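These notes open a run of structures that come right after.
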Structure 1
Amino acid sequence: MQDHDKTVPTNDLMPERRIRVLIAKPGMDGHDRGAKIVARALRDAGMEVVYTGLRQTAEMIVNAAVQEDVDAIGVSVLSGAHMGYFRDIMTLLRERDAQDILVFGGGIIPDQDLPVLAELGVGQVFTPGASTEDAAEYLRREVAARWAQQ
């Protein structure tokens, strides 16, 4: 990958900047291999990545995202408790006036829950078998669109 592919242009007056992503693993689910693989792939794609570690609450995730000034939060859930975690994260982002942060997900999430998550404001959800390249491209496209609106 060439250097120009690793950053997203903002506009003529502002230099290119790197996308900042927080990867979060909420709840009691102790399996974080997938989250670490995604974090590494996004870092290899030129993004700045913050990994929160295991057993995070929604409040801890949102606080870290605001403090780290990230462009996106990736939430990995394998426990089946995804609806509650995503709902709480989206509510807390609204309360913190941080709705500009893109929230996307990954993990074991049934197809029938995807429309409800979209209604909550959650972006794309990457389920097992999804490509890390697809996740990186999705973030480049969506974050660039959000930057263009600012």
Structure 2
Amino acid sequence: MKGLIQRVQHASVHVDKECIGNIHQGLLLLLGIEKQDTEESADKMIHKVLNYRVFSDETGRMNLNVQQVNGGLLIVSQFTLVADTKKGLRPGFSMGAAPEQGEALYDYFVQRAQAAYQHIGTGQFGADMQVSLLNDGPVTFLLET
């Protein structure tokens, strides 16, 4: 499982011109699900995302996590994040989870995240989404389980 987190001042996701998820200060998580991923992978990623220290403390050091700053977490499925880009000029998607597995794990991930933390927004699995954000820093990290 791969998670690209971006520290944001705000972020939103739209489907068919309707806003279906938004946050103010917090993290935008683009979540890529691979074939070998399990609920255990999802649980590890949730823990990592909620506890990863990317927000500044009073001294300006990245010592605080999204929960400590009472920030939002916007979770968006991102199939292309797991693409193989090592060879050629066209991405390969053989490592990506099948749609049924990906959707089940995405739904599990969202449910577990909502149970662990209250400020959660989401995209829609498999939809054509438009994601807007104002990256703060910019601060972006690729997390893997």
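Coordinate-derived values only; no laboratory data. Please read these numbers as outputs of a predicted model, since none were measured by experiment. Cβ atoms are built from the backbone, for glycine too; each structure is taken alone.
A value of 39 was computed for relative contact order in percent (Cα under 8 Å, 6 or more apart); which of 1, 2 is the source structure?
2
Here Cα extents along the principal axes in Å has been calculated and equals 45, 32, 32, so which of 1, 2 was it run on?
Working through the options, I get structure 2.
Given a value of 2.1 for distance in nm of label points 7 Å out along Cα→Cβ at positions 17 and 129, point me to the structure among 1, 2 it was derived from.
This value belongs to structure 2.
Please compute distance in nm of label points 7 Å out along Cα→Cβ at positions 89 and 121 for structures 1, 2 and give me the label with the greatest value.
Between 1, 2, the highest calculated value is found for 2.
Can you tell which of 1, 2 yields 69 when percent of Cα pairs over 14 Å apart, for residues 33-104 alone is derived from it?
The correct label is 2.
If helix-only ellipticity at 222 nm (-39500 (n - 2.57) for each DSSP H run of 4 or more, over all residues; to 500) is calculated from each of 1, 2, which structure is the one that comes out at -13000?
Computed on structure 1.
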